[in-house]
Structure 1
Amino acid sequence: MHDVETVMRNLIEISEVAPGGGWRGWVAVRAAGKDQFSKSGWEKLLAEPGKLLEGAQQTLKSDGLNSVTVKYLDIGGRGVKAVIKRRHRGGGIRGIFRSMGAAHAIRNFIAAVKMKQYGLPVAAPLAAVYHKRFLFCDDSIYISEYVEGTNLHEFLRNMRAQGEERYWIMREVCGKMAEIFAELHKNNLWHRDAKATNFVVNQDGDGEYQVTITDVDGIKQYLSRSEDRQMQGLWQLAASVMGLAGVTRTDYLRAFEIYCDEVRIPDEGRGDIYRRLAQKAQAKYRLKQKTST
């Protein structure tokens with residue numbers, strides 16, 4: 001049994017599957033302590049993994065090698081709305097080298113499981129299957145729950161609140177983002193691709209705003225606690241929303257201060273750190289503007 005399965009026994013129960021034809025992987029038979037799925041239901045659904053994307057309700061991304069779709073899945077009579085990410089092996093030396101390691105879907109599954117363990121708000125992992133040809137993984141599929149809401153970039157771009165209402169909304173959302181990055185830091189994790197489109201914002205039953213990580217591709221573990229690793233997510237997120245008129249310097253400062261409080265960065269060092277992060281965010285934003293024209 002894999003270590004991840006052991007530590008997550010109370011949150012996610014995992015079972016190995018081998019659909020055949022060189023495919024194998026893991027499925028969640030109990031996800032996040034609420035959804036129960038049968039192993040036989042998964043095996044029937046995954047009998048032909050290559051056809052899993054047929055009949056998808058929505059395509060979020062498709063670039064030849066990679067695709068991201070939304071689809072309602074029937075897992076042994078249990079329906080669930082899911083996001084399906086399929087990744088084919090890239091070409092060249094780099095693609096071959098990467099295909100010799102753990103399958104992309106398995107890496108995502110493990111990352112999401114660890115984040116659940118640490119109490120981070122992440123879309124629940126449902127399944128990860130991969131296809132191997134000899135020693136090389138040439139195809140992998142990762143399935144996670146679909147999180148209702150609006151991605152953070154769209155949420156900020158479309159927000160029309162003004163005055164006191166805006167203040168409280170931004171305070172709540174900035175706080176949630178800062179807490180996410182702080183919790184990643186506390187567990188030696190960093191988000192290598194922390195752009196606003198990889199987070200979803202919604203309101204719970206009490207009307208409180210919640211933020212969920214929906215893309216774990218960029219989640220990595222680091223050993224040395226360098227500032228670059230610890231705070232990369234902060235300035236990358238800032239760069240991804242810098243062009244939005246409704247986001248102010250006060251919003252950036254608020255998120256930064258909450259983050260510093262969470263990870264106990266002394267007051268006297270914050271000014272220099274903030275200036276360095278701002279410079280990095282501005283440089284990344286200018287580069288993006290330059291390459292998109």
Structure 2
Amino acid sequence: MKLRLLSFFPVIALVLGFSAAALQAATAKSYPVNLSTPWKVGEKFGERRTASADMQMVMNVEAAGQPPRPMQQQQQKQSVHLDADAEVLAVFPNGGLQKVALTLRKFTGAADAKPEADLLPAGTKVVVEKNGKDKSYTVDGKPAAAELVQFLKLAVDLDDPAHTDQEVLGPKAAVAVGDAWPVNGTLMAESLKEDFGDSVTCTGSLKLDGIKGSGASQVAAVSGTFKFDHLQLPIPSFVVKTAEGQAELSGNLPASHSGVETRSLKLAIKLAGEAPGPNGAKLSLDMTGTQENWTEITYR
């Protein structure tokens with residue numbers, strides 16, 4: 001499952017928020033932690049999401065014996081608020097969400113310096129489908145306009161057909177409250193290579209912060225931090241000098257599709273590179289990106 005920062009910054013999206021006051025006291029008892037209950041066609045749920053993304057790029061030219069001179073500067077900002085009723089239309093063989101229909105109650109957004117405004121009216125039906133690496137978006141049966149797709153990418157997630165969240169992020173066995181486990185960095189890196197190149201590496205862990213309920217009604221509070229290294233710049237002519245990213249995750253995970261699930265994410269990425277410039281000069285490029293989102297899913 002991915003979240004994208006504007007058009008090319010990805011991150012794993014699983015992750016989730018929980019009220020610590022509701023947790024049971026830690027014990028030595030071990031609990032299974034379920035990160036990916038298979039979806040079924042026809043399942044319905046409510047979804048609310050608040051998300052924002054900010055990407056900045058600064059390019060300087062450095063001639064011999066002269067201080068760096070700004071050549072290009074760009075900033076892109078987006079934010080969305082989504083409130084919708086959803087129905088599962090198709091699933092992948094691994095049970096991941098492949099196609100979903102959203103009936104909007106509210107869908108607002110803002111870009112750059114513009115104020116937040118309605119993007120689509122209440123009652124609009126949006127269908128999002130994933131086929132291979134591509135996603136399609138329709139609005140009341142018609143292809144979504146390009147400017148609207150950028151907001152929908154920030155507002156709607158679908159799953160990975162190759163690997164479940166349990167395989168990538170889950171523990172291999174039951175864990176006690178307070179225990180941590182490493183994520184599968186190899187599988188995580190595979191999901192990022194399309195955007196960050198073959199050299200990307202991933203490390204990180206999740207921790208079981210607490211448990212509420214039991215059996216199918218169990219809710220696990222989970223938090224963790226991931227690091228991404230050896231990222232490649234999206235501009236091939238530039239050689240990477242530094243590249244790093246970090247995601248902070250927290251939230252609650254129902255053991256089944258029941259009750260309420262919440263998810264939160266904070267992501268920060270920094271990239272710097274150099275390339276030959278005109279007349280023997282050198283070009284330097286600095287890129288920074290941040291993304292935050294909060295999602296609440298109410299199962300029905």
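Just so it is clear, none of the values below were taken in a lab; they were calculated from the coordinates. Note that the coordinates shown come from a computational prediction; the quantities given were computed from them, not determined experimentally. Cβ atoms are built from the backbone, for glycine too; each structure is taken alone.
Overview of values
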{"read-out": "Source structure (of 1, 2) for relative contact order in percent (Cα under 8 Å, 6 or more apart), computed value 13", "value": "1"}
{"read-out": "Parent structure of the calculated result 5.0, given that distance in nm of label points 7 Å out along Cα→Cβ at positions 72 and 264 is the read-out and 1, 2 the choices", "value": "1"}
{"read-out": "Entry that produces -13000 once helix-only ellipticity at 222 nm (-39500 (n - 2.57) for each DSSP H run of 4 or more, over all residues; to 500) is calculated, selected from 1, 2", "value": "1"}
{"read-out": "Origin of the derived value 69, 48, 36 (Cα extents along the principal axes in Å; candidates 1, 2)", "value": "2"}
{"read-out": "Among 1, 2, structure where FRET efficiency 1/(1 + (r/R0)^6) of positions 56 and 168 (r between Cβ atoms, R0 = 41 Å, to 0.05) as derived comes to 0.90", "value": "2"}
{"read-out": "Structure (1, 2) behind the derived value 14.1 of mean count of other Cβ atoms within 10 Å over residues 48-55", "value": "1"}
{"read-out": "Parent structure of the calculated result 41, 22, 16, given that Cα extents along the principal axes in Å, for residues 160-215 alone is the read-out and 1, 2 the choices", "value": "2"}
